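Structures incoming, each one as structure tokens.
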Structure P
Amino acid sequence: MPLFQNEELFETIENQISDANEKMKDVLIREPFTEDFARRFCWSSNAIEGNTLSLDETVDFLDYDEVRSGHSYSEYQDTKALYRAICSMMIPFEKKTMNEAWIKKANAILMMGEEGYRQKNVYIGTTLEAVYYPSSYEKVPERMSEFMTRLSVSEKNMEENLSNIAKNHMDFERIHPFADGNGRTGRMILNQQLINEKLLPIIIEPKGNYRQAFRRYDRSGDISQMVHIIAKGELASIERIRQLYERKNEV
């Protein structure tokens with residue numbers, strides 16, 4: 001039995017998403033939402049991978065090229081590269097064809113390298129958490145080909161859509177097709193899937209429940225925690241649009 005019961009979240013999203021999308025047609029709502037998302041997503045996705053820049057430090061670097069002591073050169077480079085990938089591959093928020101070329105290009109931009117899958121076997125994890133062995137590198141092209149057949153499938157309702165997106169996200173991370181940058185690439189894929197389904201892109205907070213959702217999936221196949229994270233993120237994005245709308249109409 002799934003640990004998380006998400007039916008109320010699905011219903012709330014279904015009741016509110018059309019109004020949010022209508023508000024997004026206003027450039028005075030769409031542009032600040034998009035700019036805020038790009039910076040927040042850049043910060044949160046890097047933070048999940050261990051980057052120590054705060055949200056404020058990320059914004060100051062991206063907007064003003066301001067750097068502060070206590071952070072490595074590579075952390076700033078990763079921030080710049082991921083932001084470039086977000087702006088190049090996801091903005092404007094519109095339906096895009098999800099194929100292997102899109103995924104390889106997104107990874108190449110954020111890794112500042114060449115397009116292509118990894119050419120060696122790897123493992124994920126540390127002595128503090130379970131070690132996971134992804135597909136052998138020889139099987140990655142086949143696994144990715146299979147993955148693509150599921151990636152663009154549109155389901156009938158909110159529950160099926162978010163469940164499909166959650167499972168795809170975890171399956172991609174378990175294939176782990178690239179030498180590095182799989183988490184950041186995977187979260188870009190997740191958000192583009194949401195956009196393709198006429199939903200809003202989301203911020204995944206750099207908290208332990210995100211990694212816990214992967215461990216629960218590995219142990220029991222339960223996707224409900226990842227679905228919960230995505231659904232809560234969707235409602236947070238809807239709320240940000242509501243706040244922007246209220247501020248605009250206060251003038």
Structure Q
Amino acid sequence: MRFGVVVFPGTWSDCDFHYVISEVLHQPVKYVWHRDRELADFDCLVLPGGFSYGDYLRAGAVAGRSPVVEALPAFVAGGGVVLGSCNGFQILCEAGLLPGALMRNECLQYRCQSTHLLVENAETVFTRATRPGQVLAMPISHGEGKYHVDAETLAALRRRNQIVFRYCTPEGQVTRAANPNGSLDNIAGVVNEEGTVLGLMPHPERAAESALGGTDGLVIFHSLLGSLVEDGSFLKR
């Protein structure tokens with residue numbers, strides 16, 4: 001599987017993703033500059049965390065209008081998949097590739113801590129290696145992670161099973177205390193209607209080796225690898 005990790009001015013999780021994909025998963029991976037539009041060489045593009053363009057205006061606002069992001073709709077329409085973590089999630093929302101917006105944390109503080117995630121949808125190309133109700137541990141590191149949509153959109157997300165992860169306790173209970181940023185309905189990650197674009201605030205690349213405290217983040221990558229069929233295309237949802 002051919003991965004591309006997008007590099008914006010100000011990103012800093014790009015090297016972490018590149019390391020995990022190349023050294024832990026042993027998959028081909030290249031860096032993709034934010035001005036690049038030619039994406040045909042990749043099966044999956046990763047939008048990493050960081051402070052793209054210094055988070056000027058608001059997190060992800062400038063990057064959401066960059067050349068590489070403008071090329072993403074055609075990439076996805078052609079069979080590619082996109083994973084956006086933290087700032088990458090913010091960028092996908094700013095670009096309209098995912099519904100909703102990421103707002104300032106309810107506590108008005110930058111939060112860097114471990115969180116637990118409840119798997120709500122185990123049928124996407126990103127979660128096929130999980131089971132519904134499974135609890136995963138992954139860290140967060142953000143100041144603008146409060147996910148918000150209007151009531152109509154929230155109802156549609158629930159109806160279409162687009163909510164993939166929700167913040168929970170280690171026992172799998174979805175509680176306000178387990179919500180680190182005030183996200184609506186404890187939402188930590190969502191997919192588009194086709195299930196080919198995933199955005200989540202936690203960092204799976206920081207939960208990919210036992211030396212870092214856990215490997216739960218690898219299930220996302222294993223799901224992607226397991227979703228490829230012999231001709232190189234992704235299985236349908």
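Read-outs: derived from the displayed coordinates by stated rules, not from any lab. Owing to the predicted nature of the structure, the values given are computational and were not obtained by experimental measurement. Cβ atoms are built from the backbone, for glycine too; each structure is taken alone.
Observations
- Which entry (P, Q) yields the derived value 14.6 for mean count of other Cβ atoms within 10 Å over residues 4-11: P
- For FRET efficiency 1/(1 + (r/R0)^6) of positions 44 and 100 (r between Cβ atoms, R0 = 25 Å, to 0.05) computed as 0.45, the structure of P, Q it came from: P
- Which of P, Q leads on Cα Rg over 2.2 N^0.38 Å, for residues 76-139 alone, largest value: P
- Structure responsible for 1, 6, 13, 17, 19, 18, 13, 8, 3, 1, 0, 0, with P(r) over Cα pairs in 5 Å bins from 0, in percent calculated and labels P, Q on offer: P
- Structure from which -21500 was derived, helix-only ellipticity at 222 nm (-39500 (n - 2.57) for each DSSP H run of 4 or more, over all residues; to 500), options P, Q: P
- For the structures shown (P, Q), relative contact order in percent (Cα under 8 Å, 6 or more apart) is largest in P.
- Highest-scoring label, criterion being distance in nm of label points 7 Å out along Cα→Cβ at positions 20 and 204, among P, Q: P
- Mean count of other Cβ atoms within 10 Å over residues 84-91 from the coordinates reads 17.8; which among P, Q: P
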